[in-house]
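These are the structures in question, set out in turn.
Every number in this text was worked out from the coordinates using simple rules, so none of it is lab data. Because the structure is a prediction, the values reported are computed rather than measured. Cβ atoms are built from the backbone, for glycine too; each structure is taken alone.
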Structure P
Amino acid sequence: MEPTSVLVVDDHELFLDGLTSLIGKWPDFEVVATASDGATAIELARRLRPQLVLMDVRMEPMGGVEATARICAEDPSVKVVMLTMSKLGEDVYQALRSGADGYVIKDEPAHRLHDYLAAVMRGETALSSALAAQVLAEFTGAPIGRHGAEPPAGDTLTVRELDVLRLLVDGLSNEEIARDLHLGETTVKKHLGRVMDKLHMRNRVQVAVYSVRKGIVS
């Protein structure tokens, strides 16, 4: 299997070099380019089409949130994980709302970072555990659709999609959902993909929080 192609974006050269060296030790990931600002990241993502982008939040002249929104708009298939020191609620909220598939704090151990990135490539969401409650608080009461409009209610979902959604809200991984519902993991991914499309969401965090807030699942 070919390694996942990665674009690393950070304006601190020492950290950028260190992260690139670290990822180079993982056989399932390969850094194809680096950038030190959001605008350069957009151009590289457009030209190289990486499967995964590791994005810092605060950079000049263009930050990671704006760059993420533009990269995801141009290529919805790309995965973006914010890798930053910022634990500010507004940064987390804006990053996930812009389409990021995860938000990881830079002080995570190297092995855990690898696990987070592998999870994202399986279609899951990477979120540092310390931020989970904060994310729920930030999203509660705010519209979080892809295009800024309020998504439709859950009556458009099938019974099986609702079953998958309930287990997603309980925090189960795709593998655990598949085992619980006696389905294949590929089937679970298809159901989740349809749920995200119907609710106009990009990632699992958005889907889970919106579903609870709207009473689609308890």
Structure Q
Amino acid sequence: MSDDILEKVRDSLADLDLENTLRYVEEALNQGVDVVDIIMKGLTEGMKIVGERFEREEYFIAEVVVAAEIFKEVMNMLKPRLSQSNKGLKPIGRVIIGTVYGDIHDIGKNLVAAVLEANNFEVIDLGVDVPPEKFVKAVEEYQPDILGISALLTTTMMNIKNVVEALEREGLRNKVKIIVGGAPVTEEFARSIGADAYAEDAFKTVEVCKRLIEEKRRGSQRKT
């Protein structure tokens, strides 16, 4: 019975149907389905389908943004219940993200945050127009596994390099993996500024972040 309702949650999210997604999530809760299962077997699976449709060019950025907003709205409803769940979910890793200073574009960043959360990452969003010192302070305070930096403008993408250099000056660069992205950013640019990785879209970001987490943990094990 729970599998049926979770499939409905999954499919309604994948079909960008907010009303039915909320209705089926409510039904699942009323049936006593665990909140963790709703998130992992319903919402996350729905976002995976959205990603597959995006890769096949059946969906475009507009549809992915809608899916991310639906996911976010449902998660806001579930978070209070999640904290009460006796199973709980241990996040895969902690990610800090922000749009670099001089740039106020946030659609791509917000999409990345939502898709990462859908895949069980803890996300700390610093917002837009973030100066290097704010990135540095956040890395010191939250000790993330990954720092994600985005830029949408060619005029601001070089500011990403300033963030990397600020982390190096403070002795923090080796403590965090850095992933970069945004319309003008490329794999070559990421390598040239000393970032660890580049991702071209939100769904690729999840794959890359999982790989970076594994690399970071393998490195820690070798040191111990």
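If helix-only ellipticity at 222 nm (-39500 (n - 2.57) for each DSSP H run of 4 or more, over all residues; to 500) is calculated from each of P, Q, which structure is the one that comes out at -18500? List each step's numbers first, then the result.
On the way: P: -14500; Q: -18500.
Working through the options, I get structure Q.
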Response to the item:
Matching 2.0 (distance in nm of label points 7 Å out along Cα→Cβ at positions 50 and 66, computed) against labels P, Q points to structure P
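When distance in nm of label points 7 Å out along Cα→Cβ at positions 58 and 210 is computed for each of P, Q, which one produces 2.0? All intermediate terms of the calculation are to be shown ahead of the outcome.
Values: P: 3.0; Q: 2.0.
Answer for the origin of the read-out: Q.
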Discussion item. Of the structures labelled P, Q, one was used to calculate mean count of other Cβ atoms within 10 Å over residues 10-17, giving 15.1. Name it.
Written reply: P
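Quick check on the output: 28, 19, 16 is semi-axes √(5λ) of the Cα gyration tensor in Å, derived from one of P, Q. Which one produced it?
Numbers: P: 28, 19, 16; Q: 32, 20, 15.
Among P, Q, the structure yielding 28, 19, 16 for semi-axes √(5λ) of the Cα gyration tensor in Å is P.
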